Each structure stands twice: as C-alpha cells, then as structure tokens.
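In the part that follows, the structures are each spelled out as structure tokens.
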Structure P
Amino acid sequence: MVSAPFQTPRALLHVFNRYLFRGGEELIADKIHADLSTQHEMTWCQYDSAEWTRENAPSKLDQVRRLFYNRDARNRFEAALDRSDAGAAVFHNVHPVGSPSLYHSALKRGLPVVQFLHNFRPFSVSGTLQIDGKLTPDALYGSYWKEVRAGAWQDSVVKSTLFALMLKALHRSGWLKSVKAWVAVSDFMREKLVSTGALPAARVHTLRHAWTPMPQLPAIEDAGYYLFMGRLAETKGVIPLLDAWDELHRRLGKNTPLLHIAGEGPLNATVQQRLRTNPYIGQLGHIGGETKREALRRCRAVIVPSTWWEPLGLVVYEAYDYRKPVLAAKSGGLTEIVQNGVTGLQHEPGDVKGIVEDVLAMEATPPTSRLVIGSAGRQWLLRETTTQIWLQRFEEILMEATKS
C-alpha cells in the first residue's frame, strides 16, 4: 500500500506582538501574512506593546508577572488556535505582551512553531547585541550581564534585568522545543546563531524577505541629495553618518551635497542639534505614502550605515525598487544584498572616513553610471526576491517543521 504524500497544514496561526513604533518588521510581517494567504488559511493572533502603555494598562507589578508568563495572552492565543483549527503557527516577536506562555501553550498542544528571526531576540536583551555603539555577542553564548548593565532594554537596568531573567527562564524551561524551525533572514544571521551554539544547525533555515516590486517605474530623478531612512538609533549608524556629513562640510563647503534624514527615535535631539551647525543636513521625520515615494524617487543614493549586525536591511529593497545606488556598511546581511561596485558601495561599520569616501566616489560618478548602478540593484531585486520563490522555500521549511 502506497502512503499518501505528506501535506503541509492548510490553516496557519500567525502570531506577532507589534512594537510601540512601527518599523520594518511590522511591514514584513504584514507582507508575509498576505503572501501566505495565497496558499493557506491564515488567522492573526496579534498583541500590541501599546496595551501596556494605555490608560487601562496592567499595573507595573502585573506587567512584571506577565512578562514572564501572561495567562491572558495564552488564553487569547488558544482561542485563536481553536477558531482557526491551525496545524502550525508562524511566530515573529512575542515580547513583551505575548510572553513565553505562547511557546508553553504550543508545546502542550503539540503545535509546531515556525519562528522568524528579524533580530537576535530571543537570545539578546536588546535584540541587537549592541552596547554603547559596540557589538557585544555575549548574549548568543547565554551571558546577558553586559546588556543588563547597559540598560539595553528600554534604557533601564531594572527592566533589562527582568528581561534577562525571563530569557534565562525561557531557555531553561524547554518550551522552545515547540519551535521546529527557526527562520533567519540572511545566511550571515544563520551562521552566527549556529556557530555560537545558540541553535542547532538542522533547525535553522535561511529565508530572505520577498518583495513586490513596482510594476511600473515612476520617472526617476536625481536631485542631488542622499537619503537615510530608518530608526534614529545608534544601531543604525546615525552618529557616524552625522560625523561624516560634518567632515564633508569641512572639505567641500558650499559644494556639500544634502543629506535628508527620515525617521524617528532616541537620537532625534542629536539630529536636531546637528541641523543647527550643518546646513546640509535636513530632517524629514517619519515619512510614508507619497512623501516617502518622492524622497526615494528624487534622491541620488540611499545610505544604510548600520553598525550592528543588520539581519538583512529592507531599506535596500526599497532603494533598489527605485533604481537607486546604496551606500551600505559591511554589516550582517547587508553584505549579501549590496554588491560593492555593482549595486552600490560599502564601508566598514562606523567608519566615518569610509562613509565620506563613498559619498565622494558617488559624487564623482557620472549620472549615466549612477543609473547603471541603480538599475543593477533593480535587476537583483526582480531576480532574487520574487514571492513565488519565497513561498516555495517557506513550504519546504514548513514541511520539515511539521514532519518532525
């Protein structure tokens, strides 16, 4: 008797704890939901960090308890699971509201979990492995002391201590056995997680983000300015970028190209201070919609100077979609999607001189050659990030996760 071929679950439960400030992970989680909906019956189970900041939020003491194990979140998870009749769950971030209770519930219910890793949590208090502007991968080896001392979570030593204790408890609980497949978004990220012993190689897979490119390109212009889009935080290389523009101003004077900074974050005041001393730096704040499209359409190049191990860098996809060169740090997954001299230029993370040299090189590049570089990025995007390829690879990962 020939057994029927194994089928992956038709229904999936999609779990995500949204952040206080919307970012790239939010965008990609929504896209994953939409893409998987073409193949599966998808049900959202969502939490929101804002639930703990609203008027009717749990007390601080109750939040501490729920950080370790949130029974209310577990009940919501199980209710969504029962409604969906899902055969597997797809997890993104579950902290702080979702809590480890979701892994515990999945394990008890025998529900296989596919866990996407958009940063280094649940192996790092900060999620970035960066402390005071320096990469500190101790957390991948199970040591959170340096992150705690630096107040890596919400700029608080007390909160960071609690988060570290929660991570320790989670890893010792055995509840992560519910995760049958860990999905890193770059080969770099996978290699770091495996080589440090944080995860077993057999259960860690690479799946870069898919992208839906614009079917019709708008008229591309070059208004001469450089564009930074991202969270205004140390991990994104904001300080080296500002320092580089000060150096460019010293060298070039009135011939300094403009830098437009789009985004919000803890370094907002620092950026505003630099605006007062360098007239060639402009701040756009948070942008979206037509404003964002115009910023991309008219820039000369996009700068991605991240100093942490950037898992991938969705902003590179956005730049490529508009045929724009990318000036990126040799950081994490950025090394896999930015080709030096082909789709952009690369500098060492945090290297002010390197950023300056990249900008000067781009300034010296003829307009036709800049267009060739941007077009190479667009071709890479069309070739490497199709939803069809992404779905096929996800199904392979899901099959391994649900068969094990």
Structure Q
Amino acid sequence: MSAFIPLSVPNFGEKEAARAAEAITSGWVSTSGARVGEFEQALADYVGMPRAVASNAGSSALHLAAMACGIRPGQEVIVPTLTFIAAVSPLTRYVGAEPVFIGCDDSWCIDPDAVEDFCANHCTLKEDGLYNNKTGAKVAALEVVHVFGNMADMPRLLDIARKYRLTLIEDATEALGTKYVSGPLSGKFAGTMGDVGCYSFNGNKIITTGAGGMLVSNHPDWAEHAKHLSTQAKSDMLQFFHDEVGYNYRMTNVQACLGLAQLERLEDFIATKIARYNQYKDALDGYHGLRILPFKTEAEGVRANHWFYSLYLGETDLDRDTVIAALQEQDIQTRPVWALIHEQADYPRNEAYHLEKAQDLRAHIVNLPCSTNLSEADCARVIDAVKALV
C-alpha cells in the first residue's frame, strides 16, 4: 500500500522542538511567558505593522476585532459566503450582529462589484453611516477574506469602504505572506491595509502553533483594547479588578515558541508552496478540461502565498465527490471547498447576493494536497492519480 498523502499538515523540525522544549523546561507554559510578546513583535515586524496582539485562535482574533471596532447588536456586516464559517460567526453572531452575504469573483474572494451594487442599490448612505433599505439596520463593516491566500481586490474594496463609511476587516487567516509587490499598495501585506486584520496559526495553516491567531490594526487604540479583552479585561493585576467583560483568548508561551520557529521558515514554506503549485499547474491545467485555478501573479502586482490548491472540474464530466472518494481509495486526501455559509445553521434567513460564481466553485472544486513538506515525488503521484480519472 502506498504511503498516505494528507491534505495539509504541519512541518515541524528540530528548531520547533528546541523552542517548545525551552518553554516546557522553563516552566513558562501558559499565557505569561515572554515568548508571547516576542512572537507578537516578530509577526508585526514581518508584516510591517507597529504591533500585533496574539490570541488562542484565528476566530478569537476575529471576535476581538469585532469588539475592538465596535460592531454592535442589530448592526450588519457585509461578508463573503465562500469562506470557512469561523470567518463569519465571530463578526456577527458572537456580537449580536447580522451578516449580509456576497458572492465571489474570479479570485475566490468577495466580489467588489457585488459589494458596490449592494451598497449603492440596496442601501442609503446617511450622515451617520450606511443603512440597509430592507432591514433598516446600520451596515457597520465590510469583511474581506483572502481566500486560500489569494489577494482580494484591495484597492477597490478600500475605496468602497471609504465611500460608504464601512469599517474594513481583513481576514488574512489563510494569507500570511501574501503581499502586493507593485502598484499603489506595493509592500503591503494581506491583513495590513484595512482597519484591522487577523491571522491564524491553526494546524493546517502555512505556519502553525497548533492553534492560535494574531490581530493587527491601523488604529493603535483598537489593538490595545483587543489585548485588554483577550486577558479577561483585567484593570488591576494585583487585586483582580475587571472593568468590562473579557475573554480567555491569550496565546500560550508554548504556542509562541513554536510560532517564532515557524516564522523563521515562512519564506521557505512559501517557495515550496509555489513550486508544488506550479508542478500541479504544469501537469494538470488544460489536461482533458481540468483546470488548476490561478492565483494572482507578480505580473498583476501580487506575491500570493499559494496556501491551498484548487482543482476545478466544471469543464469536465467528473463529479466532485466521486473524485474525492477515488483519490481517498489511493490514500490521497482531498476535500471540497466549504459549504457556502449563507446555507448553514440559521444563516439562510439573512440576505445574500450575487452567488453564482460561489455556487459554481462549491460544486466543482477539489482541493489537492498542499503541505509545505509535500515532496515533488508525492505531488507527481497525486497528478498521476488525477489524470487516471479523466
């Protein structure tokens, strides 16, 4: 039997083991260790922000973002439907707000034309902000998710947010290392252009601390408030006074040690991601109707981190779930793109617009193995297995 090829797993080595052992032997294993602050500063330095706030998960970082930017019960947030549900719930249900779902464009990210259409034709801009004509609710924020590490159309989306007085929240949980390399936003990383941005270090992300997240903001007071909330809103460290409802969201020192080691390897991980993506693309794109969906390129002004690879079956007779099952029989793990969020839990009662592209991708995408330690030989094995199905 062939060795199992997982979809996306951590890439740990001696450096991570040494860092984790340091935390364990020192006894500083919880949220009080010095490495948490070091990891915050290292991440902030990497993405070019003055500071970062560590959390125990990417979804915790998004919840902190919602509270720090003041999203209130009854308000609405414009969100993508093609994303993981943890991108939506912390900004809406966790704080009592409601989502308005928007479909995607060819980058898989939220469609700026659809966002503009909703704001211009379904809302009214008043002196104190944008209001939904149908519900009467204030539309407080716009969330942009950089899906699979592909850069959303930030120049357009930033303009829309300014025009309609929306707080812009970047979910860059999949996009650490994605950046503009030319154009008006040259040098800017995903997560750093809006009002607040969030990253994830879950086990399948491009760098991982097992679980964990980070928040950055262009509003220093928001970042400070987020940190305060993440440490139980403790206003007096000695007497244990708390001046508002807080949360146990702080990252641990062990996680931070892993993060410091992983961050040192990030650029090498991105290089591997790009190499394996190009191997898939060269072999499969155009083969009997198969497509490997494209990331934005440096010619388009973007260096994407190429986190997840998407095989598109919409121009073939292949069925998504049949392909996934057939590859699983060969010990190759794949998966479909997420079920669309507007169809899940109690979200069908919320408004949703311009869904056609998202529905098409949901029906026809198979995500291929993409670990940063995926070898050239294992990638070739996946390619052969896919070709045999056509």
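Just so it is clear, none of the values below were taken in a lab; they were calculated from the coordinates. From a predicted model like this one, the values you see are computed outputs, not experimental measurements. Cβ atoms are built from the backbone, for glycine too; each structure is taken alone.
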**Message:** Quick check for you: by percent of Cα pairs over 34 Å apart, which of P, Q is greatest?
**Reply:** P
**Request:** Work out the source of -13000 here, i.e. which of P, Q gives that when helix-only ellipticity at 222 nm (-39500 (n - 2.57) for each DSSP H run of 4 or more, over all residues; to 500) is computed.
**Result:** P
**Asked** Comparing Kirkwood radius over Cα pairs in Å, for residues 20-99 alone across structures P, Q, which is largest?
**Response** Q
**Asked** If mean count of other Cβ atoms within 10 Å over residues 116-123 comes out at 17.0 when worked out from the coordinates, which of P, Q was used?
**Response** Q
**Item:** Answer label among P, Q for the case where relative contact order in percent (Cα under 8 Å, 6 or more apart), calculated from the coordinates, equals 14
**Value:** P
